[in-house]
Structure I
Amino acid sequence: MSFDSVNPSAETVDNSFWSILREAVWGTQRDFTQGSLGVALFILSVPMIVEMFAESLFAVVDIFFVAHLGANAVAVVGITESMMYLIYSVAIGLSVGATAMVARRIGEKDPDGAAKAATHAIYIGLVVSVVLGVIGLIFAGDFLRLMGAEEHVITEGVNFTRIMLGGNVVVMFLFLLNAIFRGAGDAAIAMRVLWLANILNIVLSPCFIFGLLFFPKLGVEGAAVGTTIGRGLGVVFAAYYMFRGEKRFHINAHHWKVDFGQIFRLVKVSAPAILQFFIQTASWIGLVRVITGFSTQAVAGYQIGIRVVIFALLPSIGLSNAAATLVGQNLGAQKPDRSEKAVWTAAFYNAIVQTSIGVLFVVFSEQIAGIFTSEPEVLAYAANALRIIAYGFFFYAIGMVLETAFNGAGDTWTPTYLNLFIFWMFEIPLAYTLAYHFNMGPQGVFWAITLAFSALAIAAAILFRRGKWKLKVV
């Protein structure tokens with residue numbers, strides 16, 4: 001099988017299926033601003049999809065083991081994860097800026113500029129993570145209380161929250177360093193970093209939770225300890241490779257000289273992206289707050305359902321990130337039409353994959369939820385969440401690719417406005433209205449999620465077709 005037929009001007013290299021699969025897994029030096037788009041998307045998306053599977057495993061593994069400790073433990077992990085979404089929003093926002101600037105410099109054939117963008121992204125990430133960590137350590141209990149957690153839940157899980165929020169630096173740098181690799185087109189390294197971190201998490205979390213072998217029995221706190229150590233060692237591996245093994249650019253001593261102009265440009269792209277993801281992730285906190293008005297079982301069921309949904313959707317973000325890399329690099333090479341074609345191609349494949357997964361979730365929602373809990377009431381909420389949210393998977397797939405494409409072009413304001421309108425002016429009011437005024441309970445929240453993401457996809461498609469993102473300078 002060959003991919004040459006996708007584009008008659010494909011590179012004069014081996015484009016057989018097994019050859020490009022090998023490049024996808026082990027890395028490549030291809031120029032993604034020319035040749036077959038099919039090959040480019042495949043090489044970039046395969047490791048990014050695997051990487052996103054690895055990222056989603058953190059949440060699924062933790063909830064799987066913690067579920068054996070009871071509904072209180074699941075609730076505190078779920079509520080803390082909702083707060084971690086704010087950390088993720090900052091990390092992803094900074095990552096968007098790093099990916100966009102590194103990709104644009106690579107497309108311009110400016111490896112020195114790419115290295116400079118990478119070092120200054122690291123500076124910003126370090127400062128931000130320290131500030132957030134100190135705040136998390138001091139106010140962990142207050143945050144849980146603000147989220148509506150019951151006092152016995154806070155007593156049992158406050159240390160879990162402290163460790164997760166206080167140790168956010170490992171989350172920040174996993175996102176940030178991997179974003180730099182993706183912007184450079186070296187997605188295979190990012191994939192290996194996250195799989196290493198996940199293997200360590202899968203091994204360490206149950207050891208610390210249940211006190212296996214010589215490990216202390218820490219209960220729910222053990223999940224935080226195992227996850228933080230696993231992610232931390234992943235960061236060490238990523239840093240080593242970036243400074244010693246990165247092929248597309250090399251970081252030298254002069255790249256660390258502080259350039260406030262470079263910092264300003266990164267902040268200019270990243271700030272609206274942080275706001276964008278903050279708006280989106282804070283809306284998840286708002287939804288949790290709506291659900292906490294019912295019962296701990298409802299919160300636990302929702303958390304199980306949403307974790308499984310995230311597990312299914314995050315891999316599609318891998319394909320979206322592949323499109324974003326192609327957008328950035330090809331805009332840098334002055335090829336906007338090729339950028340647009342890459343996005344629509346990625347959206348088409350993403351829709352096929354996610355629609356198929358959505359059908360499986362609708363049909364087998366109870367069986368899937370039953371893997372994580374045997375408590376009847378929790379199981380019922382989790383199954384309903386899976387089934388209802390899965391109805392919108394086709395639209396989620398399209399919306400993911402389009403929003404990420406805007407970011408890849410450095411146009412971070414457009415998806416920010418979209419998120420503000422859809423999630424805060426539409427989704428949360430709709431969730432509250434359906435849940436309480438129409439007496440739909442938690443199911444009203446699940447339907448609000450489906451309707452909101454579907455509306456987002458339609459609005460993003462209209463704006464993307466206008467093409468203003470092609471004119472963005474970063």
Structure II
Amino acid sequence: MKKKLTFLYILALTICNTSCKKFIEVEQPSNRITGDVVFQDQATALAAVNGCYARLSNISLTFANGGSSVFLGMYADELTTNITVTDYTDFANSNLSSNNSIVLSNFWRNGYETIYQVNRCLQGLQNTTSIPKPSQDQWQGECYFLRAFCYFYLVNLFGDIPLTTVTNYENNSLLPRSASAEVYKQMKDDLIKATTLLKPEYPSEGKFRANRYAALALLSRLCLYAGDWKDADRYSTEIISSGLYPLPSPANSFLKSSSEAIWQTTIDGQTVNTYDGGSFVPRVAASVLPSYPITDMLRFAFETGDQRYSNWVGSKTVNGISYYYPNKYKSRGTAVTEKVEQPIMLRSGEQYLIRAEARAKLNDLSGSESDLRLVRARAGLATASFGSESVLLAAINRERRIELFAEFGHRWFDLKRSSQLNNTLSYKAGWQATDALFPIPQSEINVDPNLTQNPGY
């Protein structure tokens with residue numbers, strides 16, 4: 001075995017331990033995907049693809065399973081913490097180091113674990129002659145979507161990152177960092193492929209596997225971040241015009257049955273609805289504080305009468321002091337016979353705000369205002385007309401802060417892409433401009449001589 005066991009090769013040996021048998025009972029060796037034999041049978045091939053979803057959703061507080069909401073909420077100005085573990089408080093204090101275990105395991109490693117498994121599935125599906133083409137197309141489309149989803153978070157957190165679409169560990173173990181623009185190009189290519197391969201219909205019961213609209217939703221966000229306003233408008237419009245994802249009341253937005261959910265995931269077991277709820281909702285014991293209270297800055301940003309505040313912010317009084325916490329998901333994780341909440345990964349509320357911002361940038365102010373009014377109307381708020389693009393964009397930014405708070409790190413990414421990090425987070429004692437990027441985990445640099453560190457670490 002090679003000495004340089006880096007993030008991708010190590011995981012090649014452990015990938016299927018949490019995949020195949022979670023979805024169907026297929027007896028496979030527990031330590032690896034067993035070559036192309038998996039992709040000679042529809043049941044085992046589907047199990048391998050489902051394993052990619054399992055990798056994202058069945059480990060708590062990874063970047064795709066509550067971790068972006070919790071840790072990026074603290075890293076921005078949304079959340080504080082009553083947890084005293086250093087690796088946690090370093091997010092709240094802007095004091096990350098290259099040895100932070102959460103940065104390594106919950107973000108970097110989990111992202112690349114999933115990418116390896118996706119690449120392995122794509123390789124197997126493209127080389128097999130045993131799977132009918134409709135199934136091949138669907139499963140490849142899902143894999144392209146999932147790979148783009150993982151790279152989206154990795155590149156926006158770490159900047160230039162290793163980019164791989166293959167499974168050759170000898171090559172992967174020595175990868176240098178690719179420019180962010182190259183990663184964005186790969187993501188866009190993957191998502192465009194996904195939109196051509198996936199159908200509008202969901203391939204499973206519920207919305208737990210990607211359809212065409214899930215790929216379009218991530219693609220519209222990608223285009224927004226890249227400043228491609230026309231395509232951001234075009235892709236979000238296709239989703240909204242489908243009529244499949246109307247905005248419900250705030251009270252129903254985060255239920256399993258939510259009409260605005262475009263893509264959800266599921267968590268194994270009957271004791272957890274979502275890890276967001278399990279993290280944010282405090283235990284009932286009178287003396288227990290919420291683990292991640294919202295900041296006063298966020299709480300006071302809500303307008304009077306905003307139904308999102310009454311439905312999405314909870315409170316608990318301990319020793320005469322009131323603490324407020326994210327309450328989009330209501331269930332902490334008590335035993336349930338039927339889950340009423342599922343993690344919502346992509347939803348139409350974001351799509352209206354993507355289109356509003358893109359249209360404002362395209363000088364379609366009336367179209368932008370119309371989308372903004374819809375989002376505010378479902379929260380019980382009125383919207384006046386705006387006199388200029390800059391005023392309208394400021395209103396959209398405020399609305400994104402409220403609509404998407406404590407949800408997948410949207411606030412952090414919005415501050416970053418609008419160049420507002422320094423102005424907004426300078427109140428933190430440990431803040432410095434280089435904190436705009438996470439540190440590359442030192443353990444990864446130690447085994448890859450071509451991997452360099454971000455400035456400031």
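What follows is calculated from the coordinates using simple rules that are stated; it is not laboratory data. This is a predicted model, so every value here is computed, not measured. Cβ atoms are built from the backbone, for glycine too; each structure is taken alone.
In terms of mean count of other Cβ atoms within 10 Å over residues 140-147, which of structures I, II is highest? Write down the numbers at each step before the final one.
Values: I: 18.2; II: 26.0.
The structure with the largest value is II.
Where is mean count of other Cβ atoms within 10 Å over residues 356-363 largest, in which of I, II?
Details: I: 16.5; II: 22.1.
Once mean count of other Cβ atoms within 10 Å over residues 356-363 is tallied for I, II, the winner is II.
Identify the structure, out of I, II, from whose coordinates mean count of other Cβ atoms within 10 Å over residues 148-155 was calculated to give 16.4.
Values: I: 16.4; II: 23.8.
Traced to structure I.
Work out percent of Cα pairs over 12 Å apart, for residues 236-275 alone for each of structures I, II, then name the structure with the largest result.
I
Quick check on the output: -14000 is helix-only ellipticity at 222 nm (-39500 (n - 2.57) for each DSSP H run of 4 or more, over all residues; to 500), derived from one of I, II. Which one produced it? Intermediate results must be reported in sequence, preceding the final value.
Working: I: -27000; II: -14000.
This value belongs to structure II.
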